[in-house]
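**Q** What follows are several structures.
Just so you know, all these numbers are worked out from the coordinates, no wet-lab data involved. Given the structure is predicted, the values throughout are model-derived calculations rather than measurements. Cβ atoms are built from the backbone, for glycine too; each structure is taken alone.
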Structure 1
Amino acid sequence: MGKTGENLRQAFAGESQANRRYLAFAKKAEQEGFPQVARLFRAAAEAETVHAHAHLRAMGGVRSTRENLEEAVSGETYEFRIMYPAMIEDAKAENEKEALRSFEFANAVEKIHANLYQGLLDSLGKPQEEFPYFVCPVCGHTAEREAPDTCPVCGARGSSYTKIG
């Protein structure tokens, strides 16, 4: 795909980042008492998701569920084995405490994600039990079936977790 392939990768990254940024902006607008501003940020974030998904499909980035799970395991494993450890060391060396905390939380949770994906990959094609996941709003810790009383990564209250599914 040449230049177009690179353009699609850049567009996908930009739209994906805009989605996350706008959702963070929406949360801040809500906290500051600007609900209409928050609505527009959420609407724009959803539009950016539409764009990102279109770019990803055009790149051939969505394949079979098996291939998608394999890619997810690989990506999460890379993050916790290579990417975040290097970032953690840099943050320590530069005494960037907030970045260090963010990297350490993400690193711990990426290991959990890789294991969750691998478990589903290993059982793909077999009958699968359906249950919700719970996500910690502080560090992203992801739990199956029910939230823990206290987050094992950051110590947040389990009652603050978001239920998915």
Structure 2
Amino acid sequence: MEDVFICRIATFEDMERKWEYEIERHADAPMNWIVWKEGAIANRREERTLPYYGLRNGEIICEATAFIRPAPGEDTEGLIDARTAYLCAFRTNPPYRGKGYFSKLFAYMIEDLRARGYERVTVGVEPEEVVNKQIYAHYGFTEFLKTDTETYPDGTVIQVEYYAKRL
């Protein structure tokens, strides 16, 4: 079978499928994933996000989300505005990591955002995630913006460093 990889903005059906996969994959502690699924679908429905998915032979194998509008009351100063999108939820299913699929999805997402008029993108990363910080630097996220905290649905509080990249 020929290897067919496509990138696209996710449909609601795609999102249901991908989030159920993540909830099942994290069955030992699914609460955060269930809440994140509800939020992701609501954000898409309210046009706050653009979820990008990479599909290999019809299977969703990687994803990334661009927040293009903040939720009401959300503090996104410096992270989201009319020309800045916040990127998050970079995930690749384990068997497909390190094979270039996410790089193709990332390039697709950046080109789509550029075509929509965005001039800058931002990301957040936990300070101890050294490998992820190196990957983001490789993708051009070198402008340090700020450090802040984020609280997960289960109450876990994490520290996050935010970086930007010009398009």
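**Q** Taking 11.1 as the value of mean count of other Cβ atoms within 10 Å over residues 60-67 derived from one of the structures shown (1, 2), identify that structure. All intermediate terms of the calculation are to be shown ahead of the outcome.
**A** Values: 1: 11.1; 2: 22.5.
Going through each structure in turn, the value belongs to 1.
**Q** Work out which structure the value 23, 20, 17 belongs to, where semi-axes √(5λ) of the Cα gyration tensor in Å was derived from one of 1, 2.
**A** 2
**Q** Consider the structures 1, 2: one of them gives -22000 for helix-only ellipticity at 222 nm (-39500 (n - 2.57) for each DSSP H run of 4 or more, over all residues; to 500) as calculated from the coordinates. Say which.
**A** This value belongs to structure 1.
**Q** One of 1, 2 was used to compute distance in nm of label points 7 Å out along Cα→Cβ at positions 36 and 108, and the result was 4.2. Which label is that?
**A** Working: 1: 4.2; 2: 2.0.
Traced to structure 1.
**Q** Now a separate question. 1, 2: which one has mean count of other Cβ atoms within 10 Å over residues 20-27, as calculated, at 16.0? Write down the numbers at each step before the final one.
**A** Details: 1: 16.0; 2: 13.2.
Answer for the origin of the read-out: 1.
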